[in-house]
Structure 1
Amino acid sequence: MKSPLLSLPGAVPAEGPDEGVAAHYGDLFREQRELAAGRAFTDLSHRGVITVTGPDRLGWLHLLLTQHVSALPPQQAVEALVLSPHGHVEHALYLVDDGTTTWAHVEPGTQGALLEYLERMKFMYRVEVADRTAQFAVVHLPAGNPAEATAAAAVRELPWGRDLFLPRVELATATEEFGVPAGVWAYEALRIEAHRPRLGFETDHRTIPHEVDWLRTAVHLDKGCYRGQETVARVHNLGRPPRRLVFLHLDGTEESLPPHGTELRPAGDEAGGGRPVGFVTSSARHYELGPIALALVKRNTPVDAVLLAGTVPGTQEVVVAP
């Protein structure tokens, strides 16, 4: 869906997975500063919205997700994953329950496949699942933003801000009180700085939660059985995920950023004769740090190795310990 906020002055549409909202509004670094200072907001209305209602909703979700949600208190925000039978990440959900309804937002375009899976798993449970993307839009307010957001149907309170579920028909008017609009490029730069993984960027078809630090934020290690739990427990007990997430400080002299999928090789392999040790998952220009990136590398890659993203050298900052 095309956001009405794309009509704001200076709005430049995003492309790819973030199509439908603004990449920026004409001043990327200013937007980052305002977002970091709590004086801005980001339109995430391209994200999918799913609701689950019914008296069995939390107990039912508890059986399907990696997170402990059977007794989830109202208004407490959590992250959760849906895994394949082999423990690979299929979906990432950003949840909150308001006492009668569980709200979740997910990556753009993934809500259809998630809804299909959830419908198959209903059996005799008293639950109803619905795709509410057409009715509700997600907006992010950073920590410190004083806006009251009275129009929100649900709110996810987070250490770094709030995710609002706003009625889509009120998106343009409700955001007038939220401060400066900051595009998804600014939001992504701060996400990368905070080492927060994103489905489809930091993940591929074989990603397991341990590799991208989701074991810390989206997996409960003491809950009962769920699909893929055997892999989670085995790799956790062995402590040997095959890959690990790293944060890269990139050389600022290069004009272009290495895009998603750019192969990483040890410095000294400019000719590309050796095997790659990983790939770039996300990259951005940060208002203070300069060009930065997240990447997945082989577990045994030395943590002090300088890596080449194409021709751009970068130094590592450990996110997931080897």
Structure 2
Amino acid sequence: MSTYRSVLLEIADAIAIDPELDPHDAGVAWHYGDPLREQRALEAGEGFVDLSHRGVIAVTGSERLSWLHSLISQHVEDLQPGQARQGLVLSPHGHVEHHFWLVDDSSTTWLITEGDRRADLLAFLDSMRFMLDVAVADVTPEWALVWFPGRVDVADAVVVVTDRGSYALLARAKLNELAKTWGKPAGIWAFEALRIAAGEPRIGFETDHKTIAHEVGWIETAVHLNKGCYRGQETVARVHNLGKPPRRLVMLHLDGSTNAHLPKHGDDVELDGKVVGFVGSATHHHELGPIALAVIKRNIDVAADFVVDGVAASQEVLVSP
């Protein structure tokens, strides 16, 4: 269990995440007193989210981009300084093992990943270096991640601009000082609510040991279909050409007329009494009410309604069947 504790938990009204309930995000704030207001503020482009528990891996050396290009699902050989892309490490059979954002600053390629997965990702990368001019290092103790709901310019930071906002990597020693200039913080509850509402999968939540990129929409965002060989490419190409992945990602709109608790990660999604999928993430959204992301069998009717832990749920298609 992680013993990390962010310095920003000293901010007034900060409520820390219980590591027994959520070991993935332990060490940062669940919320700062008003999670629904925090969601609205982020949607308005205000504030920031402390993600300093996330993992950061630095790849250096003159051959770093061509080397990464040969290993991962994304095309990065021509990655220009400041450009950001998503990438995957796949198993030999095409199952997703790692997901990350990566950005290059002309001397280092930075990989941003889940904190509890960084050791495994580092070990894999290190095992594949051979005699190339490449070095990999876990720099999480020195670098902290912060998310902003828009484009930002943070001094002395590496910024990753995405469709939903910007990640900024900055020296961990400066986190507390700089945070005082960024307005009111929002917790993981608000960040996750916006992620779930956007239908954005998260590794370890909407994935399991069988997940392939097509099932959760990463085929469009984290895979380049016209690049050279890499581990797992055969499965990617075969499923892309046949168009029939076994499962698909959906958003569930849960019945909010009851006071039922939110479903947990891994809870069954049932149709006519039969299990047809599992819940990945669930939250209370300030406008949509109780929602969840789930992975269900591909051939389930797009109009079908489900039951999750005794609660009725309708589906919104995210990945086409």
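FYI, it's all coordinate maths here, none of it is from the lab. Note that this is a predicted model, so its numbers are computed, not measured. Cβ atoms are built from the backbone, for glycine too; each structure is taken alone.
Ranked by distance in nm of label points 7 Å out along Cα→Cβ at positions 92 and 220, structures 1, 2 are topped by 2, which has the highest value. Comparing Kirkwood radius over Cα pairs in Å, for residues 28-139 alone across structures 1, 2, the highest figure comes from 2. For the structures shown (1, 2), mean count of other Cβ atoms within 10 Å over residues 100-107 is largest in 1. Largest in mean count of other Cβ atoms within 10 Å over residues 36-43 among the labelled structures 1, 2 is structure 1.
When percent of Cα pairs over 18 Å apart, for residues 108-171 alone is calculated for each of 1, 2, the greatest value falls to 1.
Highest-scoring entry among 1, 2, by FRET efficiency 1/(1 + (r/R0)^6) of positions 156 and 196 (r between Cβ atoms, R0 = 35 Å, to 0.05), is 1.
Out of 1, 2, which one gives 1.00 for FRET efficiency 1/(1 + (r/R0)^6) of positions 4 and 188 (r between Cβ atoms, R0 = 25 Å, to 0.05) as computed from the coordinates? So the calculation was done on 2.
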